[in-house]
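**Q** The next part holds the structures, each set out as structure tokens.
Quick note: the coordinates plus some simple rules give every number you see, no bench work behind them. Note that the structure is predicted; figures quoted are calculated from it, not measured. Cβ atoms are built from the backbone, for glycine too; each structure is taken alone.
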Structure I
Amino acid sequence: MTLEWGRPKSPEAYVIAVLKPLGLPVVPERGDGDPLPSYMVTVIPGATSDRVTLCALVQVNSFDATRDKARIAADNADHALMSMNDWDVVTLPDGSTTTAIVDCKMWPNWHEYRDPRVKCYIARYQIELRFTF
């Protein structure tokens, strides 16, 4: 007999849903010429699961035209994510809902981006998502 454990929702989708109300574009990939300011949300390899909870490390890149503005965007994203109460229900971009625990693993830090005209801060968050059916 096999057990159906369900599946977790996407950690990227969770973070995108939390950041969307900030009013800036939030994408999982950034292309040359994408608008500024914006956020890029990426799951870092190494997520773990006990078949009940998915623990994923998610990186949030905050982009803008100046270092000061990029820092403000990063601070706003950090505030939005760290203001989430444990197990708040969030509506994802696909219309489904999920809950998560958010923990900051790396405060927003300056990062030299490949395009010198784009300024970037990076932060990392552990997102713990429950499996659902």
Structure II
Amino acid sequence: MSTSLNDYQISTGINVALPPGATVARAILALTWRKSVDSSGGLNYLDGASSISLKGPEDGAVYTPGISVPDQSVQTLASSVEPGTTIYGDNSLDLKDIVLVDGLYLVQWVNAKMQGNNLSFYDIQPHLFVEFF
């Protein structure tokens, strides 16, 4: 990520296959990365709030926020390698109204901007936890 405000596509998306007749009760998005590497030379963090968002196969160009990522989070020390983590959406960002059909759901980090340049995330994996009945 850089100091420019951008949207970043995350991996190739999430394939969803619901059982026939299933009704989705809850759908929560999560994002995991193995490590982050900073080469900016200074303390680095998200400069402004952003979101990890989901777009279903029938949603056109619309991405719906699934995880709120607060300003000044994802901090890394100057020129360092930091361990990865998993961040989860909460119940207020339930995506059950988006996860309606089988198909490929795309994930994007929306409005991401770093305080310093050159923060790279490695082995990023989106997850979608779906409860159904």
Structure III
Amino acid sequence: MTLLDVNIDEINEPVLLPEGEHELRCTGVLDKTQGETYPGVVLILEAQGGGELTAPIFHRVFFPRPEIDDEQMQERAYLDLKRICKAFGVPGSPIDFDNFIGQSAWAYVVRKSSEQWGDNNNVKRWVAPTS
């Protein structure tokens, strides 16, 4: 029984973005707050523009842990949340991560390689909007 008439040999694998600034759109958010040593969320990001299929970027956002982290660690987590909210133009009080879906932000993207995940792109830093 033939259900799809497609030649899978003509389907290309996604490519990695070159290192540099890229516009990324949030296409989903994964809740990582239950049963995690480091609770937070994962933003699923797709590159905007360009014609090639690019690999999605999975960006982990860690939440402050007042019962475990010292003050500096907590401040770093809050600062990261602030930068992400500002980059995406999402209100930061309270932070509703559903509001990120469909929004775009600019980020400096790097290439990383690991034994566990292979080659992938990571967000090195968020680029603050100019307006």
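**Q** Ranked by distance in nm of label points 7 Å out along Cα→Cβ at positions 13 and 93, which of I, II, III sits at the highest value?
**A** III
**Q** Assign the value 1.1, calculated as distance in nm of label points 7 Å out along Cα→Cβ at positions 45 and 117, to the correct structure from I, II, III. Before the final figure, lay out the partial values.
**A** Details: I: 3.2; II: 2.2; III: 1.1.
Here the read-out was taken from III.
**Q** So if we calculate distance in nm of label points 7 Å out along Cα→Cβ at positions 61 and 101 for every structure here (I, II, III), which label has the highest result?
**A** If we compare distance in nm of label points 7 Å out along Cα→Cβ at positions 61 and 101 over I, II, III, the biggest value is for I.
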